[in-house]
Structure 1
Amino acid sequence: MNMKSWSVWLVLLAAPVAHAVEYRTVLPAQSSIGFEFVQMGVKIPGGFKRFNTQMSFDPARPETARATIEIDLASIDAGSPEADEESAGKLWFNRGAFPQARFVSSRISALGNNRYEMRGTLTIKGKSREMVVPVRYTPGKDTARFDGSFALKRLDFGIGEGMWADVETVANEINVKFSIAATGK
């Protein structure tokens, strides 16, 4: 080997190895969980002000990723103070007995083009259902975004029982949308 070849090898060996960032630190102020439901034919947006997200995501090894999201149901914004108060009762969330909703991932699969499929269990009001949630990963310089949306059937979770079980008054399908910001720092 000539001196030039040795120089190239030494530079390559001395160069820092590039590691993929593993996103673990969620930035709550830059994250959101919202929903939209239809009541008497009118779309009503809402959301939750307080939730805790724990996650681990390495884009180089998505199969090892995991996420847990716990939502404080008392932090709901359902469009009006009356709706927020009504949601606390036994017919809706029954927050006295079930103060949180919880999603725990079980498997994350890469679909290509920074799109993923997250499978897991959603538990609301003591009822658990398997969910498949599409997620788009958007890398950034210091922060990455994880955005997704899915539909859930409220009656599957006992949300809106009794007189509220009439899907003509409040539609059964609730569209949930989330945006989670995280950093690897």
Structure 2
Amino acid sequence: MNVVSEEYTAKSDGRDFKVEVRPSSEEGALVVKVGDESFTLKPSLKKDGTWSVDNASLHHNVKIVKRAGKRVVLEIDGETREIDWEHVRRDEDAKKTGATTKSGKRVSGGIYPPMPGRISEVKVKIGDEVRSGETVCILEAMKMFNELKAPSSGKVREVNIKKGSVVALGDLLVLIE
């Protein structure tokens, strides 16, 4: 089995952190390495939309309060934390997903992921005609499946993903003109 590791840089309380996340051999668990420390965490989504995160000795309730660009506001066990985070892109990642324009600007008709994740299904190919609101791909992130929809009707000009692609914020997944 090919184990994919995701790397991030994070900043909280004026401190910078290097964070690596990879699947654990234990089903549903993640190994999270922050700096030199490693934790095996098992997240689960509760009915109220909050997350329960457990490791061998601790239990935490985590709620995503707000997400805007690189900033996320979390409520962890009732305490609010602001974290600036960014996916570390390697050259091979950019080749796999086809990043945005060289200037980093989003293009009209482009479909971008709302969060990092893995593409579980691609429903279009170059040349397909799509209608506004039609699902073009499905993104799996945090054990949830997100339908990414066409922002407008038109013809598919680019498909920069395939099933299993790992994508980051800012990646141009599909272009519709």
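At-a-glance table
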item	result
Given 1.1 for distance in nm of label points 7 Å out along Cα→Cβ at positions 136 and 160, calculated: source structure among 1, 2	2
Structure with the greatest value (metric FRET efficiency 1/(1 + (r/R0)^6) of positions 40 and 56 (r between Cβ atoms, R0 = 35 Å, to 0.05), set 1, 2)	2
Structure (1, 2) behind the derived value -3000 of helix-only ellipticity at 222 nm (-39500 (n - 2.57) for each DSSP H run of 4 or more, over all residues; to 500)	1
Highest-scoring label, criterion being relative contact order in percent (Cα under 8 Å, 6 or more apart), among 1, 2	1
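No value in this document is a laboratory result; all are computed from the given coordinates. Note that the coordinates shown come from a computational prediction; the quantities given were computed from them, not determined experimentally. Cβ atoms are built from the backbone, for glycine too; each structure is taken alone.
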